[in-house]
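**Q** Below are structures written as structure tokens.
What follows draws every value from the coordinates through simple rules; no lab data is involved. Since the model is a prediction, treat every value here as computed from it, not as a measurement. Cβ atoms are built from the backbone, for glycine too; each structure is taken alone.
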Structure P
Amino acid sequence: MDSTRQNKVCRLIQQDMGDIFLKEMKPVLGNSLITVTKVRISPDLSVARIYVSLMMIGGGTKEGLLALIRENTGDLRRRLGLREGKQLRIIPHLEFYIDDSLDYIENIERLLKE
């Protein structure tokens, strides 16, 4: 069960990471739509697991885009630190995962229609 502090930090990271992907990382990540769907943080606030929904515009794969995001984790953490430096004492280590819940829901709906 997450504490109130964990929930607040999760919401803060989700909001700021979404803004970073939208405004600051376009030159690096190209024309793709990246949505931060969920953030889970460890009880000691040292590791943040960020679940992203990826929509490719143009060519490429989701796995390739996730690999590019993981390569730029250090830069993303630095940008997050510049935004949240006054609110968090330690900026957590970031881990990125693909959130496939939308694909799962679409698959269930497709199966129910058949």
Structure Q
Amino acid sequence: MKRGDLFRVAHPSMRDPKRSRVFVVVSRQILIDSKFSTVICAPVYTKYHGLSTQVLVGVEDGLKHESGIHCDELVSLPKSTLTDYVGSLSVMKLNDLKLAMKIALDIGNV
């Protein structure tokens, strides 16, 4: 597992009406590789509004259609739920994700 990998998660939460949802791993690699049981992920929705905190993804990333990664809705998921691999983001999309995360978390030039 690495940052930028997309996984389909069955029944992600009680509030989510979908039976499954795709999430992208956004945690730093050292945490992903650690014995920590969870990682931080961003949900992927079929809706993309063009916000600066969203990243457009699609078929080239392993999805069935164009969708949006929503960086304003980060969640911590158990690594054990991330088993249904969908695809991985390109280097360019990872850079877009990094920028969207900075905006979502209001992180300036650190």
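**Q** Given that percent of Cα pairs over 25 Å apart, derived from a single structure, equals 14, which label among P, Q identifies that structure? Show your work: numbers first, answer last.
**A** Working: P: 27; Q: 14.
The value was obtained from structure Q.
**Q** On mean count of other Cβ atoms within 10 Å over residues 40-47, which of the structures labelled P, Q is highest? Can you show the working numbers first?
**A** On the way: P: 13.8; Q: 18.9.
For this comparison of mean count of other Cβ atoms within 10 Å over residues 40-47, the top structure is Q.
**Q** Turning to a different aspect of this structure: Identify which of structures P, Q gives the largest calculated value of FRET efficiency 1/(1 + (r/R0)^6) of positions 8 and 64 (r between Cβ atoms, R0 = 41 Å, to 0.05).
**A** Numbers: P: 0.75; Q: 1.00.
When FRET efficiency 1/(1 + (r/R0)^6) of positions 8 and 64 (r between Cβ atoms, R0 = 41 Å, to 0.05) is computed for each of P, Q, structure Q gives the biggest number.
**Q** Quick check: 17.0 is what I get for mean count of other Cβ atoms within 10 Å over residues 24-31, calculated from one of P, Q. Which structure matches?
**A** Computing mean count of other Cβ atoms within 10 Å over residues 24-31 on every structure in P, Q gives 17.0 only for Q.
**Q** For which of P, Q does helix-only ellipticity at 222 nm (-39500 (n - 2.57) for each DSSP H run of 4 or more, over all residues; to 500), calculated from the coordinates, equal -4500?
**A** Attributed to the structure labelled Q.
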